[in-house]
Structure formats: structure tokens, C-alpha cells
Structure P
Amino acid sequence: MQFTPEKYKIADEPMKPFIDAAEIEQFLQIEKPSLERVREVIEKSLNKNRLTLEETAVLLNADTPEMIEEIKQGARTLKQRIYGNRIVLFAPLYIGSKCANNCSYCGFRSTNTKAVRKTLSDTEIIQEIEALQDNGQKRLILVYGEHKEYSPEFIAHTVKTAYGVKKGNGEIRRININAAPQDIEGFRIIKDADIGTYQVFQETYNASAYKLYHLGGKKADYEYRLTSLDRAMEAGIDDVGIGALFGLYDWKFEVMSLVRHTNHLEACYNVGPHTISFPRIKEAASSLVGDKYFVSDADFARLIAILRLAVPYTGMILTAREPVELRNELLQFGVSQIDGGTKLEVGSYSEEAGEEQDLNKEQFRINDNRSLGEIVDELLEQEMLPSFCTSCYRMGRTGQHFMEFSVPGFIKKFCTPNAILTLAEYLNDYSKPAIADKGWKVIQKNIDTLDPKMQSMVKDRIERIAKGERDLYF
């Protein structure tokens, strides 16, 4: 991918703030673009080049039905070219709900006296992991409230505990982290636990709005949070995830800021974020957020399509906050990763099913309650390729190495075969017969797209999986 240098009012320096709100607003004030200009920008993206802020603003200001549809179609085409029909699956596991911050949109906020606070013990973590493994999960993101008890040492310990759980053919092969920003030494401690991606969401990139929502705790420090992933990079974590909570400020400003954050990381560390997340404000216990900036489904679909075009090689994560129908739609033109079988209450994976969601025990409400098996089934119905692949992390294809592979298009050559193998494992170990029948048909269809040499190697590994081998990858 071509990294296009851009000049900003604030120069990019490691661990220095980089968002200039006035500058972003100025970009957004450009004249309404012509259809020809919109098509030029889309074509640049289809050639697998990241867009500039000016070009991103062109797409954000393209608001006629014809232009919006062309943007969506461009995103569909780009997603197919880079990611094929793969959808990576994972599950969030909440380790603890204690939090010292007072964020007006969050059920974990420190002033929410109705919140039920809980931190998993080692025994409970093992029980949760075993329950997740019984459903076929291979990839997790561990989530922590921002509290002094959840130190770097504690996070590293819980990661190592989770990796150590093996039940039958089950194992967790990749653990990502969503936790408080750390200092450089803290990030180093967590890195040594062999984590995957470290996520920190800025929530809103507008400093004035940020101050209104963050009423206490360390998270109230806008600049410390903004530069958190710089510190992660300085500590050697070359795989980071960024995100904004849509509904706190103007969605167009947040899209521009996510692209600006990408530019900053590229300028300072030669690699952008591995993933971008875009959760929308949903119901949460004790939430005090109004609806001024709530994002409609139509605008949500637009912003995901625009982000897909703006940052072609960045993974895009859509959570179970969103309802099933909308998730299925958004898979088509932007999203590359989704969670499945999600439960947000601390300790709930190992409990009996059937209880209603209790917002006093959760960070926010989810709107997709399907099991992992149901999601796999529906993806197969759409001829999508469910993937539990973790090979890039274990082969060292992260950070700059990831870009070296992905820019020429090599990742697709690895990812489709690896997705096939992880799906073959899932079908052998966890799926019902009816789902397995669909799965093997999808596998065969995807094998047929590979070159003859790769077809032979994939078929050989599938035979080995059938005989009991596991964790085969390229």
C-alpha cells in the first residue's frame, strides 16, 4: 500500500498529540464533490492505496443516493479483492468490571452504584475458557475495566492463564487485549505475555466533547489516551487497534480522526493500526448521553464503507452491539471480523443459558444473541468462509512484516488456505451434521479457487486433520 505523505498543522512526532480539530473541520468544509471526483477517489482505493484526509472528506461529503451507492459498491469490490469471503470470528471475555473512571456513556462508570462489580479468579477464568473452547472458539479478546487492580502484571497473568487451558481439541491460539492505556514499561510487561492486538479506543477524538463525557479518573486525560498506542509501539507492541464510539460527536469528524490516527502511526512507526472498531452508542446502565449525535443505520453503513475505502488493509471489527440483519448487511462492504456467541456479564460463559441480560452486570446491551454455531451456519448460508485463523501472529507476520506481506496481496494467499483449515477443524470437532454438510461444500468451493499446488497442500492437511492432527497452518 502506498503511504501518501501529508502535511498537517501539527507535525507527527512519537508520543505527541496529533489531532487538530479545526484542521479536520476545515477538510470537512470542502465543496460538494462531483460524481467524477468521487469515482476518482474510489478508483485510488481500489488500486489498494490508502486515502488522504482530503480524499476521505470527498467521500464523506458525497451525499446523493447515486454517490452513496457507488461508495458502497466500491467498498464491496475492495473487500472482496483483499479479504475474499473470509470472516474472522472471535469472542470477548470480560475479566473484571471494576473501574475508576466516570464515563457518562458506560455501565461500568464509577458513580454507577447499581453496577455489580466482579473480577474473575484463576479458577473462574479456566471455567470460562473451557466453556468457550467447548463451543469452538480459538480467538479471544480479554476486556478489563480501568482499575488499579488490573495492573500490567495482572493482565499478563490472566493472558498466560487463558493460553494454558486445554480441553480436548480446544485451545486459545490468540488473545487480544482491551484494557487501560499503560506507560511504556507496563506495555512491555503485557507484550511479554505473547498477546496479539492491544486495543485502546479514543471514544471521541474531539477534545472538547471528550471533556464533557469523561468526568473523572485517569481516562479524563485526553492526551494521555490519545498517545497511548504510541507508547505501545515504543514498547514493541507492533499490532494495535484503534476505535471511536460513534454517538458522542459528529460521525464525520470521528471518521476523519480515525484516518488521521492511522496516518500518525504510519508516519511515526511505519505501520498503521491492525484493526479499526466503530461501536455505536447503545443502551447502558446509568448512561447519561443524549441522542444529539446518535448515528442512524444508513449513516452507519456509509461510514463503514468509507472507512473500508480509506484504509484498505486495516481489519474492521463489528461487534454484537448491532442487530443480526444489520451485521449481515455490513459484512458485505467493510467488516472483516465479528464476535460470535457473545456474553458480556463477567463469568457468564460457564453459566446455564436462559437468563435475561442484566445491564447492571454488563457494560452495554448486545443485540445479536446468536450462538457461535448459529453464526457459522448463517455465514455458510451466505457462502462466507468462517475463519479462526491465527497464523500471522505465530509466523511473525505482524506490524511492518504484515504490511510487507499484505501490500503485494500475499495475505490472501495465506488467509484463504488457513481459513479453510480452521473451518475444517471446527466442522470435525464442534459442528452439528447439517452445518458440517454446508461447511464442507463451502470448503470445496474455496479450494477450487486456489492454484493446483496450494489445492494439493490444503487437501493433504485436511486429511491430516481428519486423522486427528490439529493446528496446521501456512
Structure Q
Amino acid sequence: MPTPRIPLLALLCLAFASLAAADRKPNFVYVYTDDQRWDALGVVQQEQGEKGRFPWLKTPHLDRLANEGLRFRNAFVVNSLCAPSRASLVTGQYGHVNGVTNNHTPHPEGNLSVAALLRPAGYVSGYFGKWHHGSQSGKRPGFDTSASFVGQGIYFDCPIEVDGVKTPSQGFVDDVTTEYAANFIKANKDKPFLMILGLKTCHGPFTPPPRHEKAYEGALARNVPNFGVPAIYAPVGPNGARGKRTDAKEVPTKLGMFRGINAVDDNVGKLLRTLDELGLTEDTVFVFSSDNGYYLGEHNLGDKRTAYEESLRIPMLVRYPRAVKAGRTDDRMVLNIDPAATFLDLAGQPVPAAMHGRSWKPLLEEKSADWRESFFYCYFHEKGFNAPLTTAVRTSDAKLIKYPGHDEWTEVFDLKADPYELKNLAADPAYADLRKQLEAEYAKQAKAIDFKIPDFADKPGEANEGPKKKPGKKKKAK
């Protein structure tokens, strides 16, 4: 009896489809917010239960990302500041190498760029939204196209530079730039692409769109043990007072920040629907994160910059249905210098030795890996701000913080026993061995990235005279 031809043809089609899927290069979508804390996600608040500060926060689309992908529960930045974090995302490098150590330095044109490095593999790239490297204008370096705005921009009716051409817009700025991003995806659905969207939210003045301006009315945040307890570097006031500690169970918080996060959730939902409608969901690596954390009264602080947990930690969600099992969490430490190396690796492109970041590919594939157990942190003093020059090393369960020029402020914390960083062990003889171990790890990690305070970094006491001359040719990291 002759072999039926239709089933054989069907088998061949399935085989070819399987091979095509295996060879298909993934698309990359990276969406990140401004100043969103690691715990400012509904899914994290649910996980924290009674320890969650914001139990009323709802982020259904971000929760969907987490539930359909992987949530890194220990994600950090290497400098908790807007422009340096953006530069680290694109270059995979620390600021002393890529030339961006503050918010007023333009992004150097000759930098490593994940967008440019993906181009030989057939990728088209687009950058949308907030760039925030001083008042830098024009098409964003390394990208094929961009629709961005100068500096901080404004929340409503913000002029958008489309490939450098100033273009008026109407409405909430993140809605506008998300629309540009969605249109880029639609226009490039038949080729591999890299799309990065930097949202202005939830940066002050915390102005949400009208649709969310009444959300969480009257809500309070749960108090935490380090709320109002002053940072070691905080000046003593004229009456000797330094902190605003309270025994209240709940405290006021910046509700505008969380109302803005609702708008972030809306726009993430828009991009998820766009991918679904185009049939691109399975083959798209979708990453959601933030450029840094934010203090909401912890250590009696607002803003970010220094090296306590609330400043360092960021949300990090990764969904890639074709290769990442849904609903996973991973507690290994990942950094904002890692995505560039990860995207190159997943696209089959070499990762330059000059990149400090590491590819997450083995983590995504649930393979055992010789993964990092510590990382180096540095906030370079920025003129016009009071936060001191801060360096640190963080391990999985401890932290050493140094303030160069102020040895008396050195801090050592046992994060496992003291997650709120209340008990400084630096001078405690009982923890001399822990400090010694952390000092050795600090030196090891600083050497690994050839760390130095570069000449182009701001120095304490300098006048606010504007950006310095941008750095010249970079020295490759060792």
C-alpha cells in the first residue's frame, strides 16, 4: 500500500517549522521607568504580605509579565542615578568607563552600544522616551531611529524629537512615547528588532494622567523599622534633631508616584497587546525594569543615589515564552549592566570583553552557572546635590559602604539579620572578621572593573558651572 503523501507533507512542514523556530532570532523589548522602587509592584506587595509597605498597589499588566515569565528578586543598579543607569543599560559598562557619571553629561557618541552591536545580525533598533543625558539632542547614539525628548521633558504636551526633529505632541508624555514604540514594533514585525522605551514616570513632580489622579485616595504606607532613622552622613540640625522616627503603624507617602505607576501599567499593557496582535509574543524577550530605586522616608531620606537597599534595588521582570518557563523567581544577583550582554548572547552575537555585564542566558535556561556572589557600587558625587561620594560592595547577605574622605562614616551590615540596615557593625569587634572579608571583596571587585574616580566626574565643592568636557577614548575594562 503506498505511503500517504499528505501526512508526510504535514510532517515535513512541522519539521521545517520547528527548525525555523529554533533558528529564529528573538526580538527585544526593554521598558524601564524612572525612580520605581523594586517593591512598587503589585506582585511584590502580594508576596510580602504584612511586610509590604503599599498593600493597596495594583499593577495587573506588570503582574502578568511576572506570572508569564521570570522575576529576579535581587536586581540592582551599579549607580543609582538616571543618566548613569541609562548609559549602563546601553553599554553594559560602569560609568567610569562609559563616561557617564552624572545627569548632566551627554552620552559619548563613540561608546559601545548594544543597538549597534546587534546590527550585523540583522536587527533594527529604536529608542523611545526619556534619555536624560543633560540637554543632549538629536537621534540617540547607536540607534537606527528614536523618538525622545530633551532632558527631563514635561508630563503633558511634551515636544518629541523624532530622529532629532522637534515635533509637538499632545497628552501624557508616556502615552505618547509608548505609541511611538508600538508603531515601531508594527513597522518592523517581519525582522528582528531591539526596542527600548524609557518612561518619565515615576519621577517627580509625580504627575499622573487625569485617568489616575484620584487613585489610592487617602491611602497610607505601612511604617518600617528604618523609617525616619537618619543616614550616617546626615547633618545634625540646629536643635540637634536628625530624624523623624514615628511609632505610627502607617505614614503618609507620595501617592502621585503610585498613581503614575498605574499609567506605566497601562502602557505596558498596550505593548503586550501589540505583541499579541502581531503574533510576536512567543519570540520576544520582554524586560521590565527601572533606572534606580527610591527612598520614601527610609533612613529619613527621599531621592536615591546612596547605597542603602531602597536605592540600589530595582524591579526586573523577563518574559520570553519560547525559552523561559512561566511563573519563575530567581534570587541570584543581576545588574543593570547585564541586559546588553544578554541580548547579544541570545541573538548569537559575541559579547565584547569591555562589557562588565554578564549574559543571563544560563539563568533563563535554568542551568547551573558560576554566577556572581557580589558586585561593586559607586555613586559619584554630583554638584548641586548633598549626597556624598559613595562606594560599596554588596554580597548575597552583607554590605560594606564607604564614603571616600569620611572613614568615620564607614558602614557594615549583616543583611540577613538586619535587612533594614539599622545596626552598623563597622566598629564592632565581634564582626571584625566580617568586615575583613568585605574589605577583601571590595578590593577584588574594584580591581575586576579597574575602578577609579575619573577626572571627568564632579568633585565636591565644585561650582555648578555646567557639564565638563566629555571624556575621550575609553580605556577597555580588564
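Please state which of the structures P, Q yields 5.1 when distance in nm of label points 7 Å out along Cα→Cβ at positions 100 and 420 is computed from it.
Values: P: 5.1; Q: 3.6.
Source structure for this number: P.
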To test your reading of the models, identify which of P, Q gives 0.85 for FRET efficiency 1/(1 + (r/R0)^6) of positions 268 and 380 (r between Cβ atoms, R0 = 41 Å, to 0.05) when calculated.
Q
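A value of 37, 25, 25 was computed for semi-axes √(5λ) of the Cα gyration tensor in Å; which of P, Q is the source structure?
Details: P: 32, 29, 21; Q: 37, 25, 25.
Attributed to the structure labelled Q.
For which of P, Q does helix-only ellipticity at 222 nm (-39500 (n - 2.57) for each DSSP H run of 4 or more, over all residues; to 500), calculated from the coordinates, equal -13500?
P
For which of P, Q does distance in nm of label points 7 Å out along Cα→Cβ at positions 172 and 196, calculated from the coordinates, equal 2.5?
Matching structure: Q.
Work out the source of 19.9 here, i.e. which of P, Q gives that when mean count of other Cβ atoms within 10 Å over residues 60-67 is computed. Please report the intermediate quantities before stating the final value.
On the way: P: 15.6; Q: 19.9.
Derived from the structure labelled Q.
Throughout, read-outs are computed from the coordinates displayed, never taken from laboratory work. Owing to the predicted nature of the structure, the values given are computational and were not obtained by experimental measurement. Cβ atoms are built from the backbone, for glycine too; each structure is taken alone.
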